[in-house]
1. Out of P, Q, choose the structure whose coordinates give helix-only ellipticity at 222 nm (-39500 (n - 2.57) for each DSSP H run of 4 or more, over all residues; to 500) equal to -11500 when calculated.
2. Have a look at P, Q and say which one yields 4.6 for distance in nm of label points 7 Å out along Cα→Cβ at positions 115 and 451, as calculated.
3. Suppose you compute FRET efficiency 1/(1 + (r/R0)^6) of positions 11 and 483 (r between Cβ atoms, R0 = 30 Å, to 0.05) for every structure in P, Q: which one lands on 0.20?
4. Using mean count of other Cβ atoms within 10 Å over residues 403-410 as the calculated read-out, with 12.0 as its value, let me know the right label among P, Q.
5. Out of P, Q, choose the structure whose coordinates give relative contact order in percent (Cα under 8 Å, 6 or more apart) equal to 20 when calculated.
Structure P
Amino acid sequence: MEPHLALRSLVPADLLLRPCAFDGLSGEIIGQITGDSREVECCGGESVSLFFAVRGTNFDGHAFIGDVFGKNPSAIVVSESDISADFPRSIRVGDIQKAMAVVAKRFFGSPDERMRVIAITGTDGKTTTAHLCRAMVSTCTKTGMFGTVEYDTGGTRMVATNTTPGAIPLFSMMREALRNGCRAVALEISSHAIEQKRAHGLNVDAAVFTNLSPEHLDFHGTLGNYFLCKRKLFDGGNGRLPKISAINIDDGCGRELIDFLRKSGQPVISYGFSRDADFRICAVEKNDMSGAEFTVVSGGKSHRFHSRIFGEHNLMNITSAFAACMSICDAADGFIGAVSEFAGVPGRLERLNLPNGAIAFVDYAHTPRALALTIETLRPLKNGRMITVFGCTGMRDTSKRAPMTKIANEMSDFAIATSDDPHEEPQEDIFRDMKNGVTDESRIVFTEDRRAAIATAVEMSRAGDIILVAGKGHELCQQINGGSVDFSDRAVLGELCLSA
């Protein structure tokens, strides 16, 4: 049952614009909040619904105000612009997205204030780091997680719809996690979520910065804007300062962020291979398909890790999680044990042995940096050829297409370019941009059908070869022509192996 709170206790006065009708409504009891007109409950009972009319990318909530009042004439609209006099039961705020986060947090009882929260942002590595944090902190207390692959409330696990949920579902699920006994939560914070203030005002005990490389430039415009957006999680721009920040010192933007925060007096711990890292990776004894063994030195103490996941980027992910978790719970032995048992994340260097002796890996790498790192990780392990299947998303940042093609073409023995999620963009237009990165036409082909592209890689492979199917990882569908088509790289590879 949802809480019932007076409107005056939900919407702070400093968010309101004048003139508005708030004074006459402030005593109303709110029983439901939503930004989706379809969720507004029909009129009944003593409480009313609070509907946020949000102007989004695809839909404008103001267009559905009539539907809201048709179902529940007692509903109250929070709007960032003037609305018709036909709907007098409304209030106006200057920042609808901020208001929705502030109200959602209050409505669901500020669950984040009663849990230890680890928030992870960056271009690559967020998902694996979040899963590692959940595994580590779970050795101390029950821990939930919200990220790209799943939402885990400690009682229910569901397939994620966004890397970071919207403000209302986020705080609602955090309250559910708290009720399920979770006293900690790890969550991924995307740049879109920061810009759209989905987690504005969130209490963060440890904020993690993984790395930064060009991504979402169609949304942010420039790499500088992208970095400034990410920085908000650390500098108070997200509504709260984190209690401590764990930042990758090996990354150029990470080092810049460390310097900025230390100059402003914010507590920071650094991690990486660099000699001046607070959590320094050293003595890498093993790093191959059988796993990794390495040492992290911190505060004069050495912590030796045995991991089932491998690759330099995963050593960084493990260390970032370790640094963040140590800041909220000093349980190094438990964390090291959790890493030794951690089997990885679906679609992140997920391995499948082929009947012909080749080995296939499914990975989510969908940025130039991630693709290069993944191929770089796998290439030394092959006894034959490196075959890479990859694609580029449609209706998104076109600047990634040629660089990703160049990387796949030059770092692989053979590359097969194919579709990813074309959305409404013609695949031939995506291929046209990708072909600008071709440097050796003899070592790359373009195949629109993703299933056929994966089949080609399997058919041409032989013992000792490594196949990388990159870009979609855990995802179970392709977005094509405005619709969703069932598709799983892992399932297709499994089917091809059975039919071989």
Structure Q
Amino acid sequence: MQKNRRCGAVLHPTSLPGAGGIGTLGEDARRFIDLLAGMGMSCWQVLPLNPTASGNSPYSAFSAFAGNPLLIDLDTLSREGDVPMPAFTMPSATDRVDYGALLTDKIDALHGAAAAFFAAGRTARMEEFWHFCDTTPWLHDYALFMALKQRYKGKCWNQWPASVALPDDETYARVSVELGPEIGTQKYMQWQFSRQWGHLRAYAAAQGISIIGDIPIFVAYDSADVWRNRGLFLLDERGRPTVVAGVPPDYFSNTGQLWGNPLYDWDALEKRGYDWWIERFRFMFSQFDCIRIDHFRGFDAAWHVPAGHKTAIKGAWVAGPGRRLFDALFSALGPLPIIAEDLGEITPQVEALRDHYGFPGMKILHFAFGSGPSNSYLPHNHINNCVVYTGTHDNDTSAGWFQALDDRVQREVLDYLGSAGGNPVNDLVRAAFVSVADTAIIPFQDVLGLPTTARMNMPGTSEGNWEWRFSWDLVDKGLAARFRHMLEIYGRCQHLSI
């Protein structure tokens, strides 16, 4: 059992340091992997890597399959000859991502790189590109979708002319020809993303670091997924949602969270043998070593809010596919290493679904205090088959969380941790390491002990989220040795034999 104990960190690649205005899949990502390995960690958890749509959220994307072009490393493209330097200039490293500037300047640079690539003619790289196009089933739908979005100035697909919003086969073929150059550029960006991610994942594996991905249960309405698969969602005859997703009032909001995603027509999916979901998981497991399923409870039942409501208060739980979907997935793909995000209002039925397949759930230490010793998030109540976190991307940093607690709960935390109060963040991290949970995952903000200003996301707000970045100046020289020592003490340290 001891051999199963491991530790990792949560950091989205956008939060990596480096010039260019945003973290990328380049050298700073490799340096981060080296740091994790030096700390004795064995996994890196990321948020969804898809191209972000509204609010820059990785949980709202233009595709459930495509990669975010903003993560492409331009220095790598330059070395390959596709971007003459200094064709692209952005402010040097900052602690925030300026998405507004990036969405113009970096995408323009990527268009220039694509033009240079195609102008070079038939090369070995071109052969590789063609092979990628021929073997990536979702690629053309996505590239055409993005080309049409450009033609119609970013409007949601349901605001396009009806002929392309709901295209027949003839129209689909015609616009595929008309928009050929932009489609080619979109495919080039996805090819480069795929290459860079594949190289980075191989580098991580060589350092003993597995990568945990994240699959949101829902997709964005304004996505290639809904545009080309309308029959799989609860939409009216004009393609508009009849109900949208969210959760009822909870820890994060007293009006619930109104996500607005379209909801699945599970009857239609079942008739097709859940083929769309099988292909989605098949692709995700070609990209990651393990997958965290966001909002796992939605497979048992999802909160349906009538379209047009301003809050998520007046919704209803509607049954999902449950074991029928996962039986189909396992039949097609075999056993899958999955982490179930089982937070919020969890019923016995959700727990039974999770436990039937042996999926580890999540234990969040921020939720452990203030309700007595029976709280299931307290370390003494953990089980082996779970993943313990100090907090998630939706929580405040542990420093900010502790600071916001009232005096009574602060004292409870310190008493439980046996802490003198000098470094409650470090003591909370240590409690995660002590836990019997097989896996401990620490947000990198907590590794660095950062305050609320480093928070990644505030649920229910639309401004200032997903922007945080760290700098290497925050990583002191003794960090790796300190963490490796702690992980060795608690049996979580990776020992490489390479």
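Quick note: the coordinates plus some simple rules give every number you see, no bench work behind them. Note that this is a predicted model, so its numbers are computed, not measured. Cβ atoms are built from the backbone, for glycine too; each structure is taken alone.
1. Details: P: -9500; Q: -11500.
Here the read-out was taken from Q.
2. Attributed to the structure labelled Q.
3. Details: P: 0.20; Q: 1.00.
Traced to structure P.
4. Q
5. Numbers: P: 10; Q: 20.
Computing relative contact order in percent (Cα under 8 Å, 6 or more apart) on every structure in P, Q gives 20 only for Q.
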